[in-house]
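For reference, the structures are reproduced in the following blocks.
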Structure I
Amino acid sequence: MRNIIVAVIGVIGLFLFASAAMAPADLVQTVDAHYGAVNAIDLTDDGAMLYSGGKDGRIKLWDVNTLELVQTVPACQVAVNDLVISPDTTFMATAGDDGFVKVWDAMTLELLIALPAHEGGAKTLAIHPEGYYIYSGGDDGWIRCYNVEDGYTLEWEAYAHYNGVNDLILTQNGDYLFSGGVDGMVKVYDALMGSLESEIKAYDGAEVLCLQLNNLEACLYTGGTSGEIRVWDASTGSLVRKMRAHAGNVNYITFLPDDSLAVSGGEDGKIKLWNHDGEKAGEMQAHVLAVRDFLIADDLDMMFTGGADYKVRVWDTNF
């Protein structure tokens, strides 16, 4: 009996070792970053500084090499839902549950302007590739576009989604803006004029939580509260495939620079890799609670994850 138990333990040990060996990334460091969920993270282009925003209303600046805290700023008295750095790293924008979009000096974290953008929470942000415009989406269902060079004046606005906007992304040239909403719709706008160009009914009875175009911009991936990732032809809006991805919400999707794999993070705390056929190519348990945001450094050596467990984690990637 003792030999059987030892044998079983050995098999389990080999299985765990094999699973660990196949993990998409290896944990390097964990930081207790916020007094609440880490809702958003972003990295400077040179990879030297990491920004995080939390449910505790704080934004924090971290040295990537040491992961030591450089600076903390109380951004609002409620949650910071999103943050994004301008392409030239001169400013950072944050979206808060207080309805404000705030613009900060990216190096000093000095507040430059606070824009009363939404009634209800400001949920998501995007910045034009040239840094000309800031786009925000909120719980009020509106998308608003602010002209950076004209003193952050309102350029255009559009009522997009019943019950709220969850995510915004831009095409690489900045011509089109995609929005995903609580109503299960994806809408495409002319990013400069604000006119509605097309729309997709992405989910019935589920919210669109996240959007991502692959690097060739041929495919649009959507993640929903249903736990499904759905893949769409970006030019026609036709459904290509469905993947049952996570137990609970699909919170974020991105692609490797060579478009070889899609990477998703979910409410189950897992990071998963997907090939072009929608087959799972790897997975790991990144956080005990939900993965709220993550990013992969351009050189593919490092991945950063932010979780509902208040932690930021740094990983060496194996892909």
Structure II
Amino acid sequence: MADQVYVTEKITFQSNMELALQPRGGELLTTCMEGDLDGILAEIEDFFGAVETETVEGRHVPIVPTDGAQTRLWLGKPAPDYFDKLVNKQDQLMANIDLTGGYTMQGSAAIRRYHNRQWINGFFGGRLTGQGGTAGTTVVPFPTAQVIPANFGYGASGSNHLNVAKIIQARTVLALGDVDFDQSMAYIMVTPIQMGDLMKEVQVTSDEFRALGGRASADGKKIIQFLGFEFIEVNLASPSYATRSPTTYTSPTTGQLVRKLPFWVKAGVYAGWWERLFTNITLREDLHYETQVYARSCMAVTRTQDGMSGFIECYES
């Protein structure tokens, strides 16, 4: 009977962790492509560059083969992250493995933040490319052409915060990369500070805001969509991100310490899973029969093609 109760607890914790991850854990993961991977270095996809047609000039002329660039994208397996909790009393565990229980919510929040950190680190990191014997050996850094400087849209004495001009420029940058906006949703990640800056600049109840595709939350406290972009709000200044997935640097253009705000389309970012979620509840005989609650995940993220993403510099002080 005790074994049956114990097995039930394991199954319940696993199921509730998965359910708890869904409502809020998909804020970034639903905005990109994804797939299950294996091996230390996993091949994701081959990308074929654009080619043009050739004109037949004259009679009996030889055929000249049409050739174009081809890039193979890879993703390296990272070390997994885990959540671990020791519980002294079995009855305390029984009361806290339901969907709203403390351990389930604490564990799912930790795993969600890990997924977000991996997404952010992968987005700003170099892409791994290469074919054959050079598989995954070429690191392609973030292209400077995809960066919108902090002072864009401002005069010499501007505040360099987030403004409408930068959002319009982000769309221009993606369009110059041949992004098809009819087929792709575009996203911008912002912090609460940039959300406040933007709400100071646009009146969310105005006809002009709605005419530009603006959509605010039901309570009017944040902008959900504007100028063709959907906004993903993440508190990047939180210690969970600031020390493990930093998104600030000194702008080479202005010399200011600025926040980097990613913008992208779904096809421009890929999340690879080596382990989506593993959970376990173990009775620790070596710890006087305390109960160990454990959850683990392993994933990594990369940009796919340079023209499908970029970032905006914003001054925050």
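Out of I, II, choose the structure whose coordinates give helix-only ellipticity at 222 nm (-39500 (n - 2.57) for each DSSP H run of 4 or more, over all residues; to 500) equal to -2000 when calculated.
I
So semi-axes √(5λ) of the Cα gyration tensor in Å, for residues 60-123 alone, computed for just one structure, reads 53, 12, 10; which one of I, II is that?
II
Given that percent of Cα pairs over 32 Å apart, derived from a single structure, equals 42, which label among I, II identifies that structure?
II
Quick check for you: by relative contact order in percent (Cα under 8 Å, 6 or more apart), which of I, II is greatest? All intermediate terms of the calculation are to be shown ahead of the outcome.
Numbers: I: 14; II: 27.
Evaluating relative contact order in percent (Cα under 8 Å, 6 or more apart) on every structure, the highest lands on II.
Read-outs throughout are calculated quantities, based only on the coordinates presented, and are distinct from any laboratory measurement. Being a predicted model, the structure only gives us computed values, none of them experimental.
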